[in-house]
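Take a look at the structures below.
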Structure P
Amino acid sequence: MIKVLVAEDSPVVRKLIISILQSDPGIRVVGVAKNGIEAVEMAESLRPDVITMDIVMPKMDGVEATQLIMSQRPTRIVVVTASVNTEESRPAFQAMKAGALVVVDKPRGVNHKDFRDVSQRLIKTIKMMAEVKVVTRWPDRKKPPAKDGQKASTRIIAIGASTGGPAAICQILNGLPKDLAVPILIVQHMTPGFGTAFATWLDSENEMSVQIGQMGRKLEAGQVYVAPDNYHTGISGDNKIVLTSKKISFNHHRPSINFMFDAVAKRYGSKALAVLLTGMGEDGALGLREIKQAGGTTIAQDEASSIVFGMPKCAITMGAVDHILPPDKIISQIMQLLY
């Protein structure tokens with residue numbers, strides 16, 4: 001039985017979330033917090049397996065509550081928010097940086113056209129996150145100074161991540177110089193509707209320019225491109241982004257890390273550097289092997305720092321990885337390879 005603490009200030013939404021969760025026999029709501037202060041207190045007293053965390057709450061918001069819980073009583077936290085607006089959803093990603101595992105959309109009433117899908121997604125997310133180890137917050141790393149002279153062997157960096165990825169990606173980007181001499185492509189498994197908000201949040205969190213990938217956009221040095229919702233990211237012969245909305249979902253994901261890695265392997269071969277971070281499942285492992293076989297350099301996040309070791313472990317098992325490192329060491333390895 002999965003014990004869940006629901007933190008939500010709206011009585012209507014609170015009742016709806018409780019009803020959805022308790023419709024599953026494997027989930028039990030053990031407590032209800034009406035604000036962040038209650039959430040922190042109940043996380044300690046009730047010791048739930050998972051907390052659903054609203055962001056906008058009185059007395060203490062969800063971001064501060066997440067920060068306190070992760071420092072005092074680390075618990076699996078799922079952010080539940082109604083907004084996918086790029087500015088309003090920024091606090092949700094701040095909570096993820098503080099240790100929350102994932103962000104999902106808030107149910108909007110039983111008569112809403114998406115109610116069934118949103119409800120099933122919430123239940124599925126709670127069950128998956130209950131199997132995840134409690135998050136360990138990584139220390140910030142001082143940004144290295146920019147250096148002159150890029151090694152010609154690397155022309156692009158491709159990064160793939162899933163559960164726990166936003167915090168790891170943010171840490172890695174923060175550790176790289178803003179005038180990085182190569183472009184970066186990112187596929188982050190994300191609840192549909194939050195991709196653009198994620199890119200906007202990353203852009204506000206570091207000195208590098210981060211944008212959502214757009215069809216036909218030329219890949220430029222020092223620019224970071226995040227795969228948009230529901231589109232696979234490829235690369236044309238003249239180094240432009242190619243988006244495909246084919247119904248194919250590689251490893252049940254769209255965007256797929258494998259799809260991007262395959263495109264990078266075909267276009268850049270030995271001049272590619274690929275990083276596979278924390279995440280459930282196997283997406284990215286086969287693509288990482290394609291890059292390695294093409295002569296490129298491959299890195300996987302290590303088990304100790306991964307929230308979920310699924311994707312990196314799969315890649316390591318199939319012999320697709322050159323380096324197995326935590327995020328801070330990944331930064332050092334990238335700098336060593338580039339300069």
Structure Q
Amino acid sequence: MKILAIESSCDETAAAVVEDGCNVLSNVINTQIELHKEFGGVVPEVASRKHIENISDVVDKALSDAKTTLDDVDAIAVTYGPGLVGALLVGVSTAKALSFAAKKPLVPVHHIKGHISANYIENQGFKPPFICLVASGGHSHIVYVKSYTEYEVLAKTSDDAAGEAFDKVSRVLGLGYPGGPAIQKCAKEGNPDAIKFPRVNMGKDGFDFSFSGVKTAVINYVHNAEQKELEINKADVAASFQAAVTDVLSQHLIECAKKYGVTKLALAGGVAANAQLREKVEALAQKNGMEFACPSMSLCTDNAAMIGCAAFFEYKAGVTADMSLNAIANLSL
């Protein structure tokens with residue numbers, strides 16, 4: 001079964017052709033990172049306009065790279081939420097038009113389900129049930145993946161997502177956008193134990209996240225040093241901040257898995273590309289005799305291959321949509 005998948009939830013215009021859920025025939029991504037760098041973050045209106053400019057060419061290239069045509073695909077899949085509503089609408093409108101014109105089933109996909117499903121593409125032996133940490137610019141969730149289509153959110157952030165905190169700290173340190181790669185690069189030269197930034201536990205079981213406090217602590221540290229005209233070691237600040245965030249993410253994930261008696265762990269989302277987070281979770285998984293999976297770097301950030309993978313399982317479960325499908329910016333899992 002071939003699925004043409006479209007992803008446009010933020011600042012990546014992406015399309016892919018995926019066969020039988022895990023065989024990626026093409027995966028085309030047109031990124032807007034350079035465009036948004038000058039603003040220090042994603043500007044929704046600018047992102048939407050660039051999606052409109054790029055979507056047709058990206059879809060055409062995905063079909064061409066897969067050496068297939070629209071007539072040959074069996075379904076059209078698209079991310080319909082959560083994300084930036086204007087950006088989502090471009091993808092949803094395109095998918096609906098293609099579905100209507102080619103008379104192909106339309107499969108709506110939740111963005112987070114897509115990120116989680118990226119784990120199946122390169123590791124087809126990794127199957128539910130498992131506990132997955134989904135960490136990105138807009139999300140910090142711990143999800144119990146009970147089956148390919150059944151999910152339960154066990155923990156989430158009460159304020160800033162992990163990726164959002166990375167972006168804001170990177171900005172105050174003058175390291176640029178996007179914050180994740182910039183912080184990681186700078187932190188390599190620093191001492192993660194130089195500054196003790198807070199690690200916060202939230203919620204009844206202590207599994208929920210809060211990154212507003214650590215972000216504010218970094219900002220206050222930098223501003224206080226500037227006011228006193230003290231030199232700041234940016235590498236130490238970046239390393240200490242990164243350590244605080246990855247400690248909390250990895251510890252909450254492992255403790256959640258222990259509580260629910262699950263012996264498989266996975267990572268997903270843009271922050272899952274952070275080398276220190278991957279190393280910490282893998283080490284904790286080995287220490288506790290748990291299986292661990294994580295997508296390659298290219299499948300952690302937004303892409304359409306993960307949407308095609310998720311769509312395969314959704315379609316098999318009978319999930320389709322009609323022409324009334326709309327974008328939902330705050331779609332819950």
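We did not get these values from a lab; they are worked out from the coordinates using the rules stated. Computed from a prediction, not measured in an experiment: that's the story for all the values here. Cβ atoms are built from the backbone, for glycine too; each structure is taken alone.
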Once mean count of other Cβ atoms within 10 Å over residues 106-113 is calculated for all of P, Q, which comes out largest? Q
Distance in nm of label points 7 Å out along Cα→Cβ at positions 42 and 282 - highest-scoring structure of P, Q: P
61 is what came out when percent of Cα pairs over 20 Å apart, for residues 34-177 alone was calculated for one structure; which of P, Q is it? Q
Assuming 13 is relative contact order in percent (Cα under 8 Å, 6 or more apart) as calculated from a single structure, say which of P, Q it is. P
Which structure, out of P, Q, was FRET efficiency 1/(1 + (r/R0)^6) of positions 50 and 258 (r between Cβ atoms, R0 = 25 Å, to 0.05) calculated from, if the result is 0.30? P
Output -14500 (helix-only ellipticity at 222 nm (-39500 (n - 2.57) for each DSSP H run of 4 or more, over all residues; to 500), calculated) maps, among P, Q, to structure Q
